[in-house]
1. Computing relative contact order in percent (Cα under 8 Å, 6 or more apart) for each of I, II, which one ends up highest?
2. Using the calculated result 9, 38, 37, 14, 2, 0 for P(r) over Cα pairs in 10 Å bins from 0, in percent, pick out the matching structure from I, II.
3. Have a look at I, II and say which one yields 4.8 for distance in nm of label points 7 Å out along Cα→Cβ at positions 90 and 130, as calculated.
4. Out of I, II, choose the structure whose coordinates give P(r) over Cα pairs in 10 Å bins from 0, in percent, for residues 18-137 alone equal to 10, 24, 25, 30, 10, 1 when calculated.
5. The value 24.8 for mean count of other Cβ atoms within 10 Å over residues 34-41 was derived from one model only; which of I, II is it?
6. Distance in nm of label points 7 Å out along Cα→Cβ at positions 58 and 178 computed as 0.9: which structure among I, II?
7. Kindly point out which one of I, II the value 2.9 was derived from, the read-out being distance in nm of label points 7 Å out along Cα→Cβ at positions 74 and 146.
8. Can you tell which of I, II yields 17.8 when mean count of other Cβ atoms within 10 Å over residues 66-73 is derived from it?
Structure I
Amino acid sequence: MTYARGAYTVVYPVVRGSSVLATVIVSGIVFQEVYSIWQWSGVLSLVCGIFGLAVYNWRKLQVGRETLFSALGLAVLSGIMVAAYTTFDAYGIRQMPDPLTFVFWFFAIDSITIPLFVFVWVKQGRLSLSAIRPLVARGLAGAVLAPLSFGCVMMATRLDSVGIAAALRETSVLFAAFIGVLFLKETVGPRRVCLMALIVAGAILINVG
């Protein structure tokens, strides 16, 4: 509903930025994590950079303004949900003698539930097999990439504090921008460069702290 109501370039940074703040707070309560003043400065710098990108993109927005405020509320709620599952998953992987066991069962269970939903939707006529066939190759690629991506994040939450791992995960916004410039030939103006520099500075402060 967040992405249906609001422009992706506006609401996505809000989801990711609010998830960082929420995860830092929740993990502090659940895992009694304590952060130095430098780490808090880094988190705030990173979040300001991410929210700044949302504001920048919002100012450039020409359509969809009438539903944007409700979309932003849903985006914050989505960020809180991201914090909830990040904390829950971090708790789960820390209980396992072998962390890969958690990652394996996470995707093993999904490999049962997701095809089951598809089967039901096909039977109900809500989804056709012809619509599924072109997605098979992408699905197989996702089946390889998803455990690697999720596994890296979960290992980070096991090896270090959950809040810091969640904050550093959101530097993905930077990599997305680099991909856009290098492969999609998108332009990045000086204002967005400054906002991305804020995110980089935040990541550095978090590690130095």
Structure II
Amino acid sequence: MKTVVITSDDLSYAAEVIQRGGLVAVPTDTIYGLAANGLDADAVAKIYEVKGRPLIKPLILLIPDLSAAEAFCSEVPTSARILAEAFWPGALTLVLPHSDIVPTIVTAGGKTVGVRCPNHPKALELLRLSGVPLAAPSANISDMPSATSVDEVLAYFDGVIDCVIDGGISALSFESTIVDFTEDPFRLIRQGALPEEEIRRALLAGNKD
């Protein structure tokens, strides 16, 4: 397999790869993600295979907006909506109860799914063109540093994945912050690019409105 590097703004080929069950490395505001159709269990299985990722570790879904969260999550509480409205598109992943449409392999058999709307025009364009959520963990071999450029993606996956979209160097070069809203109060699972203090400030302001 030859890994195609897409340097133009025309992402129709990458969307075609996603729709037929292939793998695309996509730039986001945080790091590059290794993306597949998040509703295609066989495509998602390829992510685990090429990354060497244990099947017990769930994947997040990249989605285009808050309304998409309602399709893939059975419940979106008010506090999660407040944060999505404040920080999406952005470096925030919300963990919520998943709907039945999400394949078991994405959630690693769990009851929740992480969803995020990335703040990168090419990631959003790929979501728009492909018409599906993207299962997209970091573009790296498991336990290795996350890729933040096309060269780093190719160092891991040249000849292994279908294509990589060139979006330059990742702006934040750091993973998203993950917040679990299946508990009350919320639980911070991973401190990433979005500081916890900003999350608490947004919730305080939102709950006053």
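Values in this text are rule-based calculations from the coordinates and carry no lab data. Keep in mind that this is a model prediction, so the values were computed, not measured. Cβ atoms are built from the backbone, for glycine too; each structure is taken alone.
1. Working: I: 40; II: 33.
Comparing I, II by relative contact order in percent (Cα under 8 Å, 6 or more apart), the maximum is at I.
2. That value comes from structure II.
3. Details: I: 4.8; II: 2.4.
Source structure for this number: I.
4. Details: I: 10, 24, 25, 30, 10, 1; II: 15, 50, 32, 3.
This figure was derived from I.
5. Value 24.8 for mean count of other Cβ atoms within 10 Å over residues 34-41 corresponds to II out of I, II.
6. It must be structure II, since only it matches.
7. Of the options listed, only II reproduces it.
8. Here the read-out was taken from II.
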